[in-house]
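Q: The data blocks that follow each hold one structure.
FYI, it's all coordinate maths here, none of it is from the lab. This is a predicted model, so every value here is computed, not measured. Cβ atoms are built from the backbone, for glycine too; each structure is taken alone.
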Structure P
Amino acid sequence: MNEHEKVNYIELPAKNLQATKNFFSQVFKWLFQDFGPEYTAFTDQGIDGGFFKSELSSSTNSGAALIVFYSNDLEATLTKVKNANGVIIKPIFPFPGGRRFHFTEPSGNEFAVWSD
């Protein structure tokens, strides 16, 4: 549902759209709708969004915002990320409120997963 002046959509770069789609489908069960060869969209994932073809990637090292997933079973999600060719860039560590890890997906975008 669209809400006035609330975050509504997010767009991310992807060097390899197919590899990125495969990763998110395998790990998080996302479904995608393609809009031509250079854009794919996802819905019903907490926020709707899409990936656009780009040689750039999103990383906190370059000042990008960090998108964080929640997991009821952090270790199981970490295993799914690894099995889908994600790269763990920060192993599980504690932080105020829980534990988390950071990973990159096949296009090089950084994400995190946390659990309480």
Structure Q
Amino acid sequence: MYTVYGISSCSTVSKARRFLEEKGHQYEFHDFKTHGVDEGMISKLETQVGWEIMLNKRSTTWRQLDDAQKTDVNQQKAIALMVEKPTLIKRPLLDTGEQILVGFKAEEYEAL
């Protein structure tokens, strides 16, 4: 069974979930705001895709950070920021059990 990570109010997450449902894929949904995020979860996902891909530097949340928080971001700092502010995580994240897909692209999901 797949796991979709994201935020229920995110339109891209909604598109991904709708796509999976229409194709008959069963999945669990982990809402970062409802179910929370911890360092272990972020570290596990980050190990597979890289913090540079997971950290959404185009988000409103990123733009609202002060310059000190945005400076000299490394793996440890990125993970801490994503735990503190889950809206910094690109979404959705789809864990198929074999791979992690970041974002929603119908062609990538279709390949499942």
Structure R
Amino acid sequence: MIVEDEIIISILIEKLVQKLGFNVIGKVENGEDAIDAALRLSPDIILMDIQLAGEMDGIQATEKIKESIRASVIFVTGNSDMGTRNRAMKTNPEAFLIKPVDMITLKKHLDLAVGSI
């Protein structure tokens, strides 16, 4: 599942993921919809942006999602400051990747996430 509020980036990530042989079961643009979709779809892996449209950021959405389901979260974000990184790491993500993400790095972390399911 992809959680990204910038449509062009969302499309690019989706195409990368599909090119790597993975299925995208849902795409949403904000934290609230991410929670709803995750509970409904039970994705194995969530590619989560941190800065999202709406009241809730990706870290808060991840905390709520992990209260209910087991999913590997890979943060894919432009926010690389230490405060954001430290907050994100408290959710025990599979990875914390900085945009733009290249295909080799994404594949490596998707494969690791699959291995931890």
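Q: If helix-only ellipticity at 222 nm (-39500 (n - 2.57) for each DSSP H run of 4 or more, over all residues; to 500) computes to -12000, which of P, Q, R did it come from?
A: Attributed to the structure labelled Q.
Q: Tell me which structure, out of P, Q, R, gives 37 once relative contact order in percent (Cα under 8 Å, 6 or more apart) is calculated.
A: This figure was derived from Q.
Q: For which of P, Q, R does volume of the Cα convex hull per residue in Å³, for residues 54-93 alone, calculated from the coordinates, equal 73?
A: Structure of origin is R.
Q: Something else now. The value 0.65 for FRET efficiency 1/(1 + (r/R0)^6) of positions 30 and 70 (r between Cβ atoms, R0 = 25 Å, to 0.05) was derived from one model only; which of P, Q, R is it?
A: Value 0.65 for FRET efficiency 1/(1 + (r/R0)^6) of positions 30 and 70 (r between Cβ atoms, R0 = 25 Å, to 0.05) corresponds to R out of P, Q, R.
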